[in-house]
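Read-outs throughout are calculated quantities, based only on the coordinates presented, and are distinct from any laboratory measurement. Values in this document were obtained by computation on a predicted structure and should not be read as measured data. Cβ atoms are built from the backbone, for glycine too; each structure is taken alone.
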Structure I
């Protein structure tokens, strides 16, 4: 009898802990970047469920329909027309990473710093490359170059093929927020090693996956994350995809900047 009460108490404690909200210093991720690269675009987790795990993050939407920005608990969807929409919380995501953003480091970014200079600055301020870091940069940008991806139909092509024709957007004198993650090298195959950043303008009109930028003035915030939780999709597509090969060359082709047209 005592043992039964003890088990019931443990179950109750676990249930309460699970309903207590997002865990601090934790990256929560659904699916893997290699699955996305291979064309697994079917959503398996609702935005409502994802938001229960964090108020800050990036990813994409069902059928690869645009870039995800989760900022201050609000989802934004940057579609292939470059415009920002408010998605249905019952809609799903095939890939996303979120956290409860509570920065431990806040510092100014020098005027004129480009994307590489900002990444080098963050590397100096947060040198531990073996932990995950959530990054938020508020600023006025002299230039901002982003891209988005159009919704796909079956049979889904690999992400590299989609990215080859993706729309690219060049903005000037725009204020807004850059956000995303710096992931450790050992995250290869699971997430993007190094920096993976998205952008949304202050007026919530423009945004996308960040390719390049130059700052006029800005402030960076960094949240150091020492826990990682991943939920894998229970979909037929994920079960059937071949995740045994190295897709890092494909990832480089998707992430890198493209020459201006």
Structure II
């Protein structure tokens, strides 16, 4: 049996004295796109933060395996080298660092950690040009400080560009549709879809079904009160859009 890209077993997480995740179980096979849907406060974003290794989130029970490796024993940079990429809901601004400089530094940091030589400037320029064309990113945007003064759409496109260049095996997209108009959503979704491959898996976290019209998932999971309470195919997202999450909240109560 092939090892899943991501396997989460009975994950419990606390923040300060409050339990947020209450026994999450999830298997994400290679090549699949899974969506997690749920209302605010259900624990969706907490899951993405724990995967990325954000501080102040205490794992009290359970396991997270990435390509068979225990993620919980790794620092955030080690998780990135192992193949994990998190696209944030609100990408941070990095004043004084040109987007192009940041991208090259990120690629070379990963290459160094893997014992590889630095990428040559011609190879880097070629890779950026090819990936940027998918995302309508021009050279002016790449010269600007990372995310400084970027629109919501530009920030998300810059993140998908990072994803394309770093070639992770697991992409976690935390509410990537947040703050995007329909044109930006289509461009970002096109960029994400171009990265679908048999060797890569994606976990798409969203409130709304509209994103899943563009990035069509293989499986949809419903999050409620810190755990997955139902899973199904893409039609489950349509049902959620129609009826909301009230039924799941009643079950929890």
Structure III
């Protein structure tokens, strides 16, 4: 039986046809696409029963970007919807830029577990540098060719990808993830996460960009996270067409959606396994 996935988009440019084809070409998924802010209505508890999992590929609430007009904090109704989603145990997949949306909303960082910082600041009482990137139109560092390899043998998200795979994609340098029972690394990259390979944070003030420094970063690009009662897969990969058309990345995405929708993942999120 196909998994019913709700896919949330908007707020960040992407190749529409290439992204949607990942879902439309997958016979194991029945996908419904909705853009923000309309997604805030669909994600209300009374509307979520038909969906087995939610894939977030949106980017909302970015207060540092002067070209945007969306609010930096979510409406109270949307906060309640996401909290209810977590308490219900609904599985979530966060792809690429969706990990870093709503930087002024602590719950969203709790959901993803990411340490990515749009600009230098404090997180959990620690002062962290702004995170760098390479890829897209960013000069001088364009998309990287690198290899993703499973970090946890036998995990369902790595099924069929045991030997790893090569991908061309955007990359980020950030502070290493917290190591806890709630965060399980799933895929690591063989790329060198050193400052010289990355551009400074694009939304940071110019003075910060001009003096930007960053210690060596984390090579974990995909991880599982349990947040309240919900299983989450956070995946930094998936920025553009070279990833969308990569059969191995499509397999990774399909595995991630299937796993977060499973009873096994829900049991893990509740601490039962």
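Some notes on this structure:
- Structure (I, II, III) behind the derived value 4.4 of distance in nm of label points 7 Å out along Cα→Cβ at positions 84 and 132: III
- Computing distance in nm of label points 7 Å out along Cα→Cβ at positions 36 and 180 across structures I, II, III gives 1.9 for structure II.
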